[in-house]
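Every number here is computed from the coordinates shown, using simple stated rules; none is lab data. As the structure is a prediction and not an experimental result, all values here were calculated from the model. Cβ atoms are built from the backbone, for glycine too; each structure is taken alone.
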Structure 1
Amino acid sequence: MGEERWEAVLDRVFELTLLLGRDITENLARDGLTESRAALVWELHHRGPCTQRELADAVNVTPRTITTLVDGLESTGFVAREAHPSDRRATLVTLTRQGRASGRKLAAGKRRLARELFSDLSPELLDGLDLGLQEMVERLRSVLAAQQPPS
């Protein structure tokens, strides 16, 4: 009974992941963004101008990948590259007007979905859900860390 129950719960988590992923992908596509590009817009929205190295670290990608992502965002008008004020070798990536509007839209969409999903849950149910999700995230991080080859 235990394993069947665990698998049924994991099935619901998987379904939730797929539903959220589909919603995110469809909404981003309407705004001309992919998930990867939106992650950079989100970071810049919260951090302000950053170097490509800082962005690569923030979204856990290689320098080559970040260059491709920034190139794509620049060519579609979401970001601009500017000279770093104190480091001649570095370039800052900054949001354009279009990028700032997209960042605000992403933040508003997050608030709206959170309200739609959680506003009518009892405080006890919401606390239990939050605690359970925190535990799941920590366990998954541990499982994934154990699978990494030693460096």
Structure 2
Amino acid sequence: MIVGRGDIASILNDREGAIFFASGVSKSTETNESEFWREIELLDKQDKTKCLFYFSSITLDDMSKIGNQYLAHKRKMELLVKSNFKNYNIIRIGNISWGSNPNTFINYIKNKIKNGEPVEIKDEFKYLIDKEQLLLLTDNLPLVGQNTISVFGRMAKVNELI
């Protein structure tokens, strides 16, 4: 079963015995508590006897972002998955390189350029994952066990992406 209708959910292949939970808070600058609670409540409704695939963030352990509400929520969600599901795959990913969600890093940059708006270029790296990489994982990770995997994908300087 695939839970969600966004960019990640749209590319997943359904698997017998698995729940792909791709219906989370997708905006890393989100501050609206109701969005975080919506995801928690939806997770709680899932069949705990199936293997849950949860999509988290590769930046979860970035100590420079300790006060970030989105990352605090992702930490909480991972703990809920671990404490409520016997079998799970937590997949920590970076920025997706496809889709139409305006909140993804790539689409944010594209929209700024398209609208002739200035783009702030920080001297930092971003990790990009393409849909083929994500599918390779989700199609092949086991449905039994407790796995947390960090998928860095391709590392790129922000100025190289522009």
Structure 3
Amino acid sequence: MVKYHQYMVGAEQALDRVLELAVLMNDDMTRTLAKDGLTVSRAHLLWVLRQRGPCTQSVLAEQLGVSARNVTGLVDGLVATGFVTREPHPTDRRATHVSFTERGATTTAVMESDHRELAHTLFADMATGELDHFTRSLGDVLARLRTRLEAEDE
């Protein structure tokens, strides 16, 4: 019984650390994105667009896991602030094609560079084996959380 209690105390401390990390990462991301006039949702769309290249709003909606209406609002905001353009699709007149402006391409390139720099800042001092173990363990935790969330949705 004592070992179980010690284990649970350790597990709760680990969860507290993960939650603290989530809050700090969210605060940092929100503050950094706000400097460019972006929200987390708009930045996520830009990130997907950077990975996929120019694509339709329906593809973006699918990739983001949101409704077409939600993507329309996100794209409207990004067009208004000069990050993307919306053009008629070259072969499907019902579809809208979204692509970067120069500002959008530059901003996402900086985001990618900042991402690499933060990874280096956070993990550069870890030995390869330690980093591999951390990554695997965190992957296991994420998988258990996803399973729990999926079960709650059913």
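When distance in nm of label points 7 Å out along Cα→Cβ at positions 25 and 121 is calculated, the result is 3.2; to which of the structures 1, 2, 3 does this value belong?
Corresponding structure: 2.
As an exercise: FRET efficiency 1/(1 + (r/R0)^6) of positions 17 and 65 (r between Cβ atoms, R0 = 25 Å, to 0.05), calculated from one structure in 1, 2, 3, equals 0.10. Which structure is it? Before the final figure, lay out the partial values.
Values: 1: 0.65; 2: 0.10; 3: 0.35.
The read-out was computed on structure 2.
So distance in nm of label points 7 Å out along Cα→Cβ at positions 9 and 105, computed for just one structure, reads 3.9; which one of 1, 2, 3 is that?
Source structure for this number: 1.
Out of 1, 2, 3, which structure matches 12.4 when mean count of other Cβ atoms within 10 Å over residues 41-48 is calculated?
2
For structures 1, 2, 3, which has the highest computed value of distance in nm of label points 7 Å out along Cα→Cβ at positions 97 and 129?
Evaluating distance in nm of label points 7 Å out along Cα→Cβ at positions 97 and 129 on every structure, the highest lands on 3.
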